[in-house]
Every structure is written in structure tokens, then in C-alpha cells.
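Take a look at the structures listed below.
Read the figures in this text as sums done on the coordinates, not as results from a lab. As the structure is a computational prediction, the values presented were derived from the model and not from experiment. Cβ atoms are built from the backbone, for glycine too; each structure is taken alone.
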Structure P
Amino acid sequence: MNFELCTDSLVGAIEAQKHRFKRIELCSALSIGGLTPSVGLIEQCVKQSTVEVHVMIRHKAGGFNYSVDDLEIMKTDIKVSASAGAYGVVFGVLNERNQVADSNLDLVKLAKSLGMEATFHRAFDFVKNYKTAIEQLIAMGFDRLLTSGLQPKVEQGLEVIIDLQERYGNRIEIMAGSGVNANNALKIAKSGVRNLHFTAHKKSGNLQGLSMGDVMVVDEEKMKNILKLF
């Protein structure tokens, strides 16, 4: 089983290495699904850990239908991630009908030209026809798909995930994520999926004033509880 930790910190990357995770998905703003992290954070995670660093390419919250200007920003962020030493990038573009957009192909080609892998993220969970969508991703050259099976949580979407793994798992890596925990990780693994994605952070109890947010820390106990099952 390959484990991917979704994290927004250098400590998360170091802990992922300590517990022998294969990858991290490096983000900022995890509370809104993850946004593109700073170049300084990317560089330090690459420098101070040995895990694969896969960078979220999503510069704003909301949907996944992007303008021409948005796509240029994403291209710049992909180039910056490569220069910072990232192993891969994570993105997803949908058109106004929530179908896989043709513009993903240019982003995949750019990532591959810079020596990086490309993962299509949970924008996939908004598509109407997942079989058509995954065929498009495979044709475009994506290495990996992160999905909760078109549902808010992975357990609810397990039937779709099983179908994706059985039909397409030999052509693209299927990675299950959203709500993975120690109570359901084995059940998900029995679906045949060989990649699990989850966050492991918690509030420190140190709430900053003036709407500056909670200080978050890595939840090492959650990591240990999941890993000891395998």
C-alpha cells in the first residue's frame, strides 16, 4: 500500500518521511480543499525530506472552471514547482458542464516536459460521467487520479472507486481520499486500491485573534493508527 499525506507544513513532510509515506500532497489552505503553497515551503520540503513532493496547483477557491488568465497562472505555478524540486503537480480543470476540460492536456504536457508527474485531483468528483472522464485523463497522460468516488467521503463512493480500480487501475493509478481513517482504511484497501490519501492535522488549541485562524499541528497519532493496520 502506498500512502500519501496531504499536508500544509514542513513538519508534515518530515513526519511523512519518518513514517515511510511514499508521497505528500503539499498545499496551503487545507480548510478550503487546498491551494498552491509558497515556493519557500516547496523548497524546504524537498530539501529536508526524502518523500515525493507533489504540489497542489490551485490558486483560488471555488470551482474548477478556469479562465485563460487562470491557466497562465497555473502554468507559472507548475514551472515554479519544478524549479523548487517538486516530484509532481496536482491539478484539475473542468469546463462549464463539469466535464474534463481540454486545457488539462497543455498542463500535463508542461509538467511532463519539466520531468514531473501529474495527478488529477478531486475535481473528478464533480463530473457526471466518470467512465468518459477517466478515459480522457488516461489519454491525456495523467499518472494518477485522486477521488472519493463522486461522493463527499470515500466510504460513500466506494462502489465507484472499486469500478475505477477494476476497469482502469492497470492504466492509471487510482488513489482514494477524503475521510480515510483508522476505522475504514482496511475496508477501502480491500477494494483493490493501492494508494490511500489522507490529512493528519488537528487544532493546537492556540487560537489567534483578529480572525487569523487556528494554529494547526500534525496529528501523528492518526498517522500511526492507520499505518499499523498494514
Structure Q
Amino acid sequence: MPRYIVLLGPPGAGKGTQAKLMIEKTGLVHISSGDIFRENIKNQTELGQLAQAFINKGELVPDDVTIAMIQERFSRPDCAQGAILDGFPRTKAQAEVLEKMLEGFDGQVDLVPFITASEEVLVERLGGRWSCRSQGHVYHEKFNPPKRSGSCDLDGSELYQREDDKAETVKRRILVYMKDTSPLIAFYTRQGKLIKIDGAQPIEQVTEVLVDALKSKKII
């Protein structure tokens, strides 16, 4: 039976780092909604063209288009054993559709790790990020500072801070995420599938909690 994991977490919680480790531990394919959108748009698939039309008008891509992309991705051979979902579902309505979709693949959501941290920690992590203009190399003023302030160690180009990484923008992103995701968290909590993990801990400790959860569900 295929196994499915829904990975939740606000920007800066360390979800991406743990997703990579989970892939190694489980052997499951990582499905990112953002990657699927980019792939379909780049390849000019029918769904990609439809999504692009909404994006060009400044509108949100409707759920049915997103869901159709996800369903197509599930049908590929590398998903035979299941998948780690990242960025989908985003709402309770999407989660309910996902449940019905997975029935068609003889599976269900087995585990929902919710990696989180305080706003202070998240802002510190994201608000201190700087990128180089040439190649996009990323630095952090506290955790990974450049050798010379304002200059990339690798190519010497100027470092700048993206709008998404400025403190006020980060706070808004966190607020929007928590508001939009709270019904989803409640949905999976009621099902007994959600495990809340303190993302402010060292990476190794977060991984340890995740591995224990995966073992408890007999996913590894």
C-alpha cells in the first residue's frame, strides 16, 4: 500500500531541510506544488497553459486546475510507493479532495508533520537573508555571513535583500500562512495524523522526532 505524508510548516521553519532528510529515510518521492506548476507551465501542457492564463490576469489558479496537476503527478511510476507532499493541500477543502483522490491510488494520508517556530525565530531566520545579484548565492547575516560585508564570497557581486526576505514582508507571510493553514491543522489534528514539531530545535533533534513519527506509523 502506498504511503503519503503531508508536510506543513511556515516560511523559515526548516521544512525544506527536513523534506530532503525524509526522502532519504523513506525513499518516497517529494512532490512540491510549486515544482509541479513550474513544470507544467514550462512544458506548456494543457493544464500549464490554463494556469498561466489565470496568473497573467493576476488571479489565483483555481483548485480544480491545481488538483488535476497533482493527480497527474500521482499517476507516474515513481509515485507507486507514495509521496511526500509539500505545498498541497493548503486548505481544508483541498485536504478533503485529496482524501478522495488517494482512495483511487489505494492510499491515504498517513502522517502530517507540522514543523513550526515562534514568529521571532522565523523572522530572524528569513529576515537576515541576503542574495548575490550575479548567481543568487544566499547568505545570512547571522548564520552564514559573507567574509566581506555586502559582497559575495564566490563571485564578488553585490549582495542585496529580496523583498520577500525583509522583516515586515516576512511577518506578513507568516501571518497569512498561519491564517490560511489553521483549518487544515485542525482537520488533521481531529484525524490524529498531525504531529507538531518545534522547528527552533537543532536540525538533528527535529530529524529525530520526525524519524520516531515515521517509525510509529511503520513508514520506515
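Please compute Rg/Rh (Cα atoms, Kirkwood Rh), for residues 86-181 alone for structures P, Q and give me the label with the greatest value.
Working: P: 0.95; Q: 1.16.
Going through P, Q one by one, Rg/Rh (Cα atoms, Kirkwood Rh), for residues 86-181 alone is largest in Q.
So if we calculate relative contact order in percent (Cα under 8 Å, 6 or more apart) for every structure here (P, Q), which label has the highest result?
For this comparison of relative contact order in percent (Cα under 8 Å, 6 or more apart), the top structure is Q.
Can you say which of P, Q returns 1.6 when distance in nm of label points 7 Å out along Cα→Cβ at positions 30 and 54 is computed?
The structure behind it is P.
For helix-only ellipticity at 222 nm (-39500 (n - 2.57) for each DSSP H run of 4 or more, over all residues; to 500), the calculated result is -15000, so let me know which of P, Q that is.
It traces back to Q.
Of the structures labelled P, Q, which one yields 12.3 when mean projected area of the Cα convex hull in nm² is computed from its coordinates? Don't jump to the answer; show the numbers that get you there.
On the way: P: 12.3; Q: 13.2.
Computed on structure P.
So FRET efficiency 1/(1 + (r/R0)^6) of positions 62 and 78 (r between Cβ atoms, R0 = 30 Å, to 0.05), computed for just one structure, reads 0.65; which one of P, Q is that? Numbers along the way, then the final one.
On the way: P: 0.90; Q: 0.65.
Only structure Q yields this read-out.
Mean count of other Cβ atoms within 10 Å over residues 22-29 computed as 16.0: which structure among P, Q?
Structure of origin is Q.
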